[in-house]
Structure I
Amino acid sequence: MIDSKSARSWTLLADVRAAKGRKKEALEAIQKAAQITTDDPAVLRTKGILLAETGSTPDALSLLAAAVQRFPRDAELRAGYGFVLLRDRKLDEAQREFETALSIDPTIWLPTIISE
């Protein structure tokens, strides 16, 4: 049973649903988290990534651009923004966000991208 008043619970549920390939259901869960809090970079990052993965890349980019302005020192948020920029083929901007994320936290995990 999920704690319906906990943004963290909704975020974890979104992560699980996304891992199972249930992206639209994951987006529904993270939107519930976003209704509970607007001040959690993890919620904003997850929502942005899920928006992009469900076909709303412009909304994702707008959300994440605003989020990194509010939380410029959050390495995971910057990496998430970089991921969405990369998916949108904004390679220079993505590289800048990944480099910024690594400068904030050199131990952050960034996905290995293999281009064909």
Structure II
Amino acid sequence: MENEQKQPEMVIQTGLLSARVVWQPRELNVYAVTEEELDNLSEIGVSSSLYVGLTSFCLAALLSLLITILTVKLDTAMFAVFVAVDIAVAILSVYFGIKWSRSARRGSKAKERIKGKG
């Protein structure tokens, strides 16, 4: 460890705050973003995480109901209820999955628009 070179560093102090900046061999890209674009990205992120959560929940419920239908002996009325709920959850899974996909695509397009602008 004695042969390691010490990285150049700089200390910045302003009033009560101070920061130490250490040079690293990396690249930093800075893009100009308007408040509207930032709000748009935030909205897309929130909706995307909501849809991924709902899709995951529905898929887990779908799998649970399907396993119950296939492994438990149910009377006719209960079987019909389980199948109906399973179909409804499958439809919701597809719906939320499509919404999640669209939201992720919107986020990618917004990011590319910001990168292309600068």
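Of structures I, II, which gives 2.9 when distance in nm of label points 7 Å out along Cα→Cβ at positions 39 and 95 is computed from the coordinates?
Source structure: II.
Out of I, II, which structure matches -24500 when helix-only ellipticity at 222 nm (-39500 (n - 2.57) for each DSSP H run of 4 or more, over all residues; to 500) is calculated?
So the calculation was done on II.
Where is percent of Cα pairs over 17 Å apart largest, in which of I, II?
Structure II comes out on top.
Starting from the value 24.0: which structure in I, II was mean count of other Cβ atoms within 10 Å over residues 79-86 calculated from?
Going label by label, the one that fits is I.
Given that relative contact order in percent (Cα under 8 Å, 6 or more apart), derived from a single structure, equals 31, which label among I, II identifies that structure?
Going through each structure in turn, the value belongs to II.
Looking at structures I, II, which one was distance in nm of label points 7 Å out along Cα→Cβ at positions 31 and 63 calculated from, given that it came out as 1.0?
Structure I accounts for this read-out.
Readers should treat all values here as calculations from the given coordinates under stated rules, not as data from a laboratory. This one's a predicted model, so the numbers in the text were calculated from it and none came from an experiment. Cβ atoms are built from the backbone, for glycine too; each structure is taken alone.
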